[in-house]
Structure 1
Amino acid sequence: MRTLYAALGIAAISALVLSGCSGQGDEYSGSEGESVTVGLVLEPTDLDIRRTSGAALDQVLIDNVYQGLVSRTPSGDIVDTIAASHSISDDGLTYTFDINDGVTFHNGDDLTVDDVVWSLTQVKDDAELRDHELLSAVTKITATDDDTVTLTLSEPDSNLLWNLSGRAGLVLDESADNDLSTTANGTGPFTLEEWKQGDSITLARNDDYWGDAAKVGEVVFVYIGDTTAGVNAALAGDLDVLTAVDPNLQTQFEGTDFTVHEGKTTDKYTLAFNNQREPLDDVRVREALQLAVDHAAVIDAIGGAGVEMGGPIPPLDPGYEDLTSLRPYNPKKAKSLLADAGVDDLSLTLTVPNIYGTTVANVLVSAYKQIGVTLTVDSVEFSTWLNDVYTNHDYDLSFVDHLEPRDFGNWANPDYYFGYDNTDVQKLYTESVRATDPETANEKLAEAARIVAEDHAADWLYNALTLTAIHEGISGFPTDSPNARLDLSSLSVTT
């Protein structure tokens, strides 16, 4: 589940007072030895970047500890990283990467083209590794010389560079034998210093980094699953930065040394319909459930930290089109659609991880009641949700945050937990991926997304805005899409 364990951007606990923390009114020294403490929500269950799903790993380890040939900026641009440069053949079938000199792993080993070839080949060949499917078009990975790696494709893949900027493209040390589940050996500006399970992860500046050194000596990620506890920890001086601030609690930072920053995200808070289960396999029922919801009211209920989206692609992603007109708030029509479908006294269960609270679920219960649908909320542990909903597809409705960017491919995968199977969508998505012209790729993607929206395959309740509280004196902390990736190379502390 490439995207989803980011529903999977969420859970765990504890507050920590460290040298970089500063309570209201305290001063920052501005030295490069500073420790910055960041409050996050979801803690990884395992540190194995190759086999463990979840945005919690990407959030902390990618860009900071692990790197790939290329990486992505918060705005979605692809930039060379371990690669000094890259080129693509006119037919889109050959990608050539020139490797930077002097790149070293945290254990002191020099990075070679053989490490690059081995790392990418493992992902390509081993179906058990995360994002293996993203390299399906790659047929050959070779070291052309001591400084060059070439990827040969069987057919064009317009997503390849993007995919290489994620887990599929991370470069590991072929000769290392460290336990990936508890340790990490990357090439990034930070090393993994300590993981206190159930509490925190500490990154230390890599003083031997091959690029520009990090500007702080240490970053401590503290996991606090409760939003109120997170705010309290920040105001008590235990945190320098708090991510995922509850919009209903942001006023508590007024008059303090914290500033709350609003950032854009690709978080799609999705009400999933089990498209394979009666009566949800009837498009009229699915449309009725969409029309019953006042989406503006949902956003108001979460403190206004979101924008409406009427389809599966958010504004920051390629292929976006405003499709909100396809599901206007219309309870009267919703009742009529249910009657046309022969559905009466419908009872459904909403399975939701308990990390999401009750606000949205309560709005849905009330909205469905108005059209004669009884909604029972089953709040479960996240591990239970993963087993029952994601793996076994045993659910009616489910509410989670799909935060990964460019994850439309889930709608072209009938085996995904949505259970959505449309051959036209699958064809268009394939054509988008195979396009060598970006404009054509985006057009095909937009066309496919419109079909999914017109099929009312889910209800995309809102595209979240994210709120990050940052203490005075802290700069360079990313505020756009922080759940998907936190590149801390520019993080600094000033007086």
Structure 2
Amino acid sequence: MEANHVEIRHLTNEDMKELRAASEQVYQAGPLLSWTAERVDTLLTKFPEGQICVCVDGKVVGCAFSLIIDYRKFSDDHTYEQIVSGFSFDNHDHNGDVLYGIEVFIHPEYRGLRLARRLYDVRKEICENLNLRAIMAGGRMPNYQQHSDKLTAKQYIEKVKSKELYDPVLSFQLANGFHVRKLLTGYIPGDVQSQEYATLLEWANIYYTKSVKLINAPKAEVRLGLVQWQMRNMKDINQLFEQMEFFVDAVSDYKSDFILFPELFAAPLMEHYNHLSVTQSIRELAKYTDTIREKFIEFAIAYNINIITGSMPCIYDGKLHNSGFLCRRDGSWEQYDKVHVTPAEKRNWAMHGGNKVKVFDTDCGKIGIMICYDVEFPEYARLLSDQGMNILFVPFLTDTQNGYTRVRHCAMARAIENECYVAIAGAVGNLARVNNMDIQYAQSALFTPSDFAFPTTGIKAEATPNSEMLLIVDVNLDLLKELHTHGSVNTMKDRRHDVYQLSLVNSDKPEK
């Protein structure tokens, strides 16, 4: 059957004649369900938003009917009759949590146009827009009668799942993101084709929120400010504070949710200790860390922004670490450490790596923070992703373009592997009077997964190389939810846990 125009719209009483004709064609072998004008009118009265039809060249050739139910009132062993309550549809509950599908059919002459898929897509849209947690339905198994002498219903379902057998209803439902929750018996009396069995099918709404908040609700659109920091001579810490506040103020004016500073951005203060060894001078710089952290907390509150402070040398447990702080706009803060220190950091500064691998909760969802070299270790990022990370922040400091290339390409890989956004921010310029910090190279950027909803290059935005500037960019967290479930590939879901596994040994394990 050819089609010149296809339309999905809400059903009306005026469509009843064509709908009835399509229904009779579907159930001509002995109708299981009879959609009379009275029943359809009752549905349209109780829940007009849930009744949709598909029209081909102006003719109604199929429909999808549904109710909202409070699923707590039904066990998983319910029947069709219990849901529709004698076609009075008294179980429809505007305060319910599940969109229950009670009918889908397409006129036989119009099959092959994938019209049912369109109906299901619109039904999912209804579920999402009404903030219902799932779509559920009892699915018939029309081909089971042909195999019931050799296979149990459970065996039949498994073979359809593995695509060894085809069932026009179950195969379609599985292809459209539904999973079988349970096998139902006696679902529709008289359904000989299914031997009165049905599959209890469920499609989870990934956008569902249990309670809709009027204030402090999680944000879908998140704005990031990435600071490409110019290394310059500074006479004292107050000059450092002025430069920090300049960037925080500027990003705050654009209503950003986060600002990211680079790794070791306070290095200019080491100029005053250049007469010491490099090992001693960075320990002198560590004495400023608590003061700098307190100033960042002050800025986070005053400018209403979450600040990721890049990193600073930090001494605790008698050892030097490369650490930073998440300073939230509510005044709370948490510390993170560089886990993998570079050979140069070990050799020149006697620096030690941290051993905490965790995500951080913010008012914009869960984030991860990895300092520079850490991003070159894919296992670390995967552990954060397993904990629900949506945005990975990477403050970095690289002296050469070679080092920057390693950070950049590894960050892009982490975005694809972990289906998340990755923001990197680095320092540029020269520090002629600071030993071991002479030259810097950076190009700050925001990387995305590689799928249709994102830039084809995987690059959402990037700064001008080696120039001091701010990069302000928006990310949409709902696109990640869609990617996790409906992406062209599903790198998180498709891992072979039966072949290999990744686990955290002990995030609190003391260093040797």
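When Cα Rg over 2.2 N^0.38 Å is calculated, the result is 0.99; to which of the structures 1, 2 does this value belong? Intermediate values should be presented prior to the final figure.
Details: 1: 0.99; 2: 1.26.
Matching structure: 1.
Say we calculate percent of Cα pairs over 22 Å apart, for residues 187-466 alone for every structure; which of 1, 2 gives the highest result? Let's see the in-between values first.
On the way: 1: 64; 2: 59.
Result for percent of Cα pairs over 22 Å apart, for residues 187-466 alone over 1, 2: largest is 1.
If helix-only ellipticity at 222 nm (-39500 (n - 2.57) for each DSSP H run of 4 or more, over all residues; to 500) is calculated from each of 1, 2, which structure is the one that comes out at -8000? Could the numbers behind the result be given before it?
Values: 1: -6000; 2: -8000.
The correct label is 2.
Given a value of 2.9 for distance in nm of label points 7 Å out along Cα→Cβ at positions 283 and 315, calculated from one of 1, 2, which structure does it belong to? Please report the intermediate quantities before stating the final value.
Values: 1: 2.9; 2: 0.5.
This figure was derived from 1.
Quick check on the output: 11 is relative contact order in percent (Cα under 8 Å, 6 or more apart), derived from one of 1, 2. Which one produced it?
Numbers: 1: 23; 2: 11.
Derived from 2, not from the others.
Read-outs: derived from the displayed coordinates by stated rules, not from any lab. Keep in mind the model is a prediction, meaning the values are calculated, not measured. Cβ atoms are built from the backbone, for glycine too; each structure is taken alone.
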